[in-house]
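Below you'll find the structures, each written out as structure tokens.
Every read-out reported here was derived from the displayed coordinates using simple, explicitly stated rules and does not represent laboratory data. Note that the structure is a prediction, hence the values are computed from the model and not measured. Cβ atoms are built from the backbone, for glycine too; each structure is taken alone.
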Structure 1
Amino acid sequence: MPKADPFTQRRLLDLAAVDRSVGTARHRRTTLPELAEIAAGEQALAGLRNAVITAETEVGDLDRDGRKLDAEIETVRARADRDAARLSSGAGSPKELENLQHEITSLARRQGVLEDDALELMERRETADEVLAGATREFDAATASLDAARARRDAVFAEVDAELETLAAQRSEVAAPLPADVLALYEKVHATGRTAAAELTGDTCGACKLGLDRVEVGRLRSAPADEVARCPECGAILIRA
């Protein structure tokens, strides 16, 4: 069992205090409310991005259909104009002229149907534009909210990292004078995630908060002052008053 004078042993309490602060800082870093907010925001943003893409696709499809309709209307109109010119010229047999008149009538009917379709398409395009604008607004707002949450997270991370850097320097300063074997024992207990050093107050271990039986307490109290004592329950180094 390592040995150290009582003053040196009490430095272990300072080391444990630094380690508690380190644990608190690390816990704060991993439990920031912004982390859950960012995770939820990223998931929501993915859905909103898909909504924008869907709306953009709908607008693009309607534009394509509109161009196709416009081209078809122009083709029908051009053919009707040619037929009308031929009919006006009077060139051709009466049968041919009669057929031209029927074709002009049919083309006019076809043009009317196509123009109605184009009007309906324009209305659908207006609706699609509104949907796209709404989806884009929601996406932009969610992006801004997510960026703000990330900025808050990064600010706290920077603050915590600076604190951890300061604590690391403090820890090195506190640990430097400790005997190697005493420090090694402390680090061994600390590596388990438990409190590595605490005071023995009455019959209670300051690390695990359990009361020790009187025989054990008597043995600890009567042990040489330079003996590094340990809690039989949790293994923490016990600093006796």
Structure 2
Amino acid sequence: MISSSNPALFGITPFTTLDYPDKIAAIAWFAGCNLRCAYCYNAPIVLDKGKIDEEEFCAFLDKRINKLDGIVFSGGECTISRSFLNLAREVKKRGFSLKVDTNGTNLGILNTAIDENLIDYIALDFKAHAQKYRKVTGSNLYFEFTRTLEYLISINFNFEVRTTVHSDLLNEDDISNMAEILYEKGYRGDYFLQNFLNTGDNLGNLKEPKNNFDISKVTSKLNIKLRNF
């Protein structure tokens, strides 16, 4: 067990029918992130420390057996947590399916988890193409993302790709470019576009976009699905 003096989780959403396709699930929110996306509305989760330790999380799981189908690991960025693998094992030990929301910048831990059959589904965040990745995320980890994308495609893993759209950061040409990148790398699944959610509190102090986003101007060989538009 991991010491409760270093808890991994910021919080738990005990019930959701929206975040794990076709499953009733709970969400475990991991504290901390290695990116600083301007549109991120989870600032407390990204910037603060964890509050829920492994023992408390396992007690929660025990109470949800036969009540939930799956657990979602989200954040923050769950894969940078030292508790990620242990908590994933605890989830699977109890018979739950596990979905992982990730920015894809930590392939090593994902590789290990997949090799152990710990993950059933991944939602991979494609933040931006190479030319805008630093502007959107505050990091230079685009190459790490592409390695994860290529790996998941190569093993035919069950995953989706999604992009959050704030049209002052990413316009229709950017999204068309990103869809082409995905297609050229061999991705053939749905490409989910998520509209920026203005909660009034995000890392980049972003407001509503000044520029309208016109989905009809996006060209894509992939099937595009919209969320929150």
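The table below lists the values:
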| read-out | value |
| --- | --- |
| Given 0.95 for FRET efficiency 1/(1 + (r/R0)^6) of positions 148 and 196 (r between Cβ atoms, R0 = 41 Å, to 0.05), calculated: source structure among 1, 2 | 2 |
| Origin of the value 19, where relative contact order in percent (Cα under 8 Å, 6 or more apart) was derived from one of 1, 2 | 2 |
| With volume of the Cα convex hull per residue in Å³ derived as 188, matching label from 1, 2 | 1 |
| Structure from which 0.55 was derived, FRET efficiency 1/(1 + (r/R0)^6) of positions 180 and 220 (r between Cβ atoms, R0 = 25 Å, to 0.05), options 1, 2 | 1 |
| Comparison of 1, 2 - label where distance in nm of label points 7 Å out along Cα→Cβ at positions 44 and 84 is highest | 1 |
| Structure from which -8500 was derived, helix-only ellipticity at 222 nm (-39500 (n - 2.57) for each DSSP H run of 4 or more, over all residues; to 500), options 1, 2 | 2 |
| Distance in nm of label points 7 Å out along Cα→Cβ at positions 140 and 164 from the coordinates reads 2.4; which among 1, 2 | 2 |
